[in-house]
Structure P
Amino acid sequence: MKKIMIALLGSLLIIAGCSENNGAKEPNEDAVEETDRETGGLPAAEPEVIAEELNTPWSIDRLGETFYLSERPGKIVIIENGEKERQEVELEKELSTVAEAGLLGFVLSPDYENSKEAYAYYTFEEDGNQYNRVVVLQQDNSVWREDRVLLDDIPSGEYHHGGRLKIGPDEKLYITTGDATDPDLAQDLDSLAGKVLRMNLDGSIPEDNPYEESYVYSYGHRNPQGLAWSEDGKMYESEHGPTANDEINIIEVGKNYGWPEITGEEEKEGMESPLFTSGDKSTWAPSGIAYTDEKIYAAALRGTAVLEFDLQTGEKREVVTELGRIRDLYIEDGVLYFISNNTDGRGNPLDNDDHLYQIDLNEM
C-alpha cells in the first residue's frame, strides 16, 4: 500500500494528470509550472493496491466484485478475488500505437451477463491514415472479438483522440472525441471530431438528438476524456485545454463549448464557459471523472493527483498524490477505485506499476 496525501482545500475530486502526446510536443506538454498544487496537514490516507503490473490501463468498469480494465496495447484485464487475468482482444483493424492511441474506452453492455458483450473505442491505422471507431466486442471465454461496428471513421490525428465511453441514465451510449489536432473540426457540425456524441445502444441515432440525423450531442471540445452524471441527470465532462486552461463542464444538449474560439474563463456569445478551469498558470490534464455527494472526482495526468471539486462551495482540493499519473476512476458504495498510468511513456513508473487502487472516501 502507498500513502495518499490529503489536502485541506475544497471538495471536487479530480485525479489530475498531464495532457498527453507520448512525447510529441503540443502546447499542454510545455505547460507552465503547476502553481496550484495543494497540500495540507490532514493525516495521510492509505490506498489499498488491488492489482499491479498493469500495462498502460485506460478505463475501469465493474460488475459485482469483478473489475474490467482496458489496456491501450489491446488487452482487457479482469480482476476478481485478487486474481488478475489478461485477456486477448481481436480487432478487425490494426491497432494504432501513436501517441495517446490504442484501445481506449470500454464499458460493459447492460445485459453483459447474458450477452457477454461490451462497447469499445479504439484507434486504428489503414492505408497510412488513422481513425477511431466504436465497436461491440463479444467475449468468448478468455478472448474478446470485434463483433460489429457502431460508428466508424471518427477523425484521428497525431493525438487528441478523446475516447471515453459511458452509458448514461437514459440508457444511451455517450462518446467523447478529440479534435484530432485540427481545432476547426470542433466547430464543424458535419465532423465527428471535438464532440460529445450520443447513440442508441444498437448504434442508431436517437430521435431526440439536437441535430437531425446526427450523433452530435455537444460540440466545441478540444480533447474530452471524462463523463459523469449526478442523481438528477446533470451531465459533467472533463477536457484537456491548450497550455493549461483545462476544464470541467456541465454539458447541455446542443451547446457549443467554445474550442478553439474561447478557452479557460473567456466568454463569447453563444458559447459555454467551464464550471471549473485550471486557469492559464497550471494544468490538470483531466481524464476520467465520477460524481458522488455533490462532488466531482477526476483523474488527472499532468496534475498527478486526485482532485476534489465541491459543486456546492466551488472549492477544490488535492486528495490523492504521490502515485504519479492517474487515468481513470470509479466510485461505488462510498469507495473510490482508480488506476495509475505511469507506464504510458510520460510518467516515472513506481515498483510494479501500473496499479489499480481503492480507498474509502470517508477516509479522505
Structure Q
Amino acid sequence: MIVAPSTRDLEILADKLTQWMSARMPEANDLRLTEFSYPKGAGQSHETILFDAEWREGGAARAQGFVVRIKPSSFTVFPDNLFDEQYQLMKVLSDGDYVRVAKPLWFEADANLLGAPFFVMEKVKGRVPVSHPPYAKSGWLAEATPAQRRHLWEGAVRQLAAIQLVPLDKVPFLAGSGEARDGLAQEWDKYTRFVDWVKDDPRAEILEAGRQRLLSLWPKNQPEGLVWGDARIGNMMFDENFDVVAVMDWEQPSLGGALQDLAWFCTLSEIMHGSNSPIGAPLEGMGTRAETVALWEEITGKSAADLAWYEEFTQLKMACTGVRMDGMRGTQMSTAESLKVRLKV
C-alpha cells in the first residue's frame, strides 16, 4: 500500500549533497551536512528532507538550515508535472519580496545524482498548524488565546491576498496551452483532464457529473490572478508571535484566476475550524468567511462575487485528489454517496 513518497538512505544522501553543495559554495571550507530528517506531517506528493550545514568562510564559522525537495517520479498525485515551475515561482516571489516563502537557492535538473531533479532552499524556523491531528483539536493553535488566533488569521489572509498583487508578467512560465492559457479556462482544463485521468475509478462518473453541473452554472466573475494551488493555513509557517514566516507547497500553481485560492482557503477553513467543522472544532478568534472575504477584497481590490461557485469547484478539486489518493493507497476513503453529497449531484 502506497501512503507517501519513497524514502532513501540519508547517509548516502548526505555524502552526495555534500559534494554537490561544495561546488555551489566555493567560498565554504570544511562543509559538513548533518541532521537529515523527513519533516513530520510532510506532504504526500514530494519527497522533502530537512538538513543543517556547518562550514567556515572567510575565517568565520557559519551555519544554516536547508531543505531539499525532490521531484516525484512513481508517486504522482497530480496529472501535471510543475516541478520546474514550482521553483521558478518561488524564486520570483522571494526575489520580488511579494510573498513570504523560503528562499530557493539552487536547482538541479540532472537526475543522475539523486534519481530525479531537485532543488535546495533555505530552511525557515517556525510552527505549522498540522492536519493530523487536526490543529483545531490539539496543539499550539488550539491552546492559543483568541487574540493570538486573530493575529494569525489576519496575517494568513494578508499573505493570501498578497499573491494577487504579483504582476502576472513576472510569471509567464505558468501559462497553459491553447485556449487554456490562463484564467478560469486554465484551471478548468486542468481538472477536466484530472477527471479523465482517474476515469478507471468507479466513482469517476460522479466526478464527471459534478463537473457538468459546475459547467452549467458558469460564473460571470472571473478576475485574473496567480493561483497558489493549496491555499490554507496548514501550508503556512508561523513564528512564536503568530506571524507568517513562510507560505509553502507551491506544487500546482497556475494563472487560473484570483478566486481559486480564496475559495480553497475558505473551504478548508470551514472544514478544519468552522462552526460546523466535520473533523476539527470552532476556534474563537479565527475570522469568519465574511471577514476573510472582506479583508481579501480590501487588499486585492478585486471582487469576490460568485465565490460560492468557486467553493463548489474546490469541492470537485478535492474530490479528484481524494479519488487519486485512494487509488494509490488501495483504499476508498470517500464513498460514492458521500461524493454525490459533496458535489451536489
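What follows draws every value from the coordinates through simple rules; no lab data is involved. No experiment lies behind these values; they were computed from the predicted model shown. Cβ atoms are built from the backbone, for glycine too; each structure is taken alone.
A value of 5.2 for distance in nm of label points 7 Å out along Cα→Cβ at positions 57 and 305, calculated from one of P, Q, originates in structure Q. Here semi-axes √(5λ) of the Cα gyration tensor in Å has been calculated and equals 33, 24, 21, so which of P, Q was it run on? Of the options listed, only Q reproduces it. When relative contact order in percent (Cα under 8 Å, 6 or more apart) is calculated for each of structures P, Q, structure P comes out greatest. Ranked by distance in nm of label points 7 Å out along Cα→Cβ at positions 73 and 97, structures P, Q are topped by Q, which has the highest value. To test your reading of the models, identify which of P, Q gives 54 for volume of the Cα convex hull per residue in Å³, for residues 257-296 alone when calculated. Considering all the candidates, the number was obtained from Q. Which one of P, Q has helix-only ellipticity at 222 nm (-39500 (n - 2.57) for each DSSP H run of 4 or more, over all residues; to 500), as calculated from the coordinates, equal to 0? It must be structure P, since only it matches.
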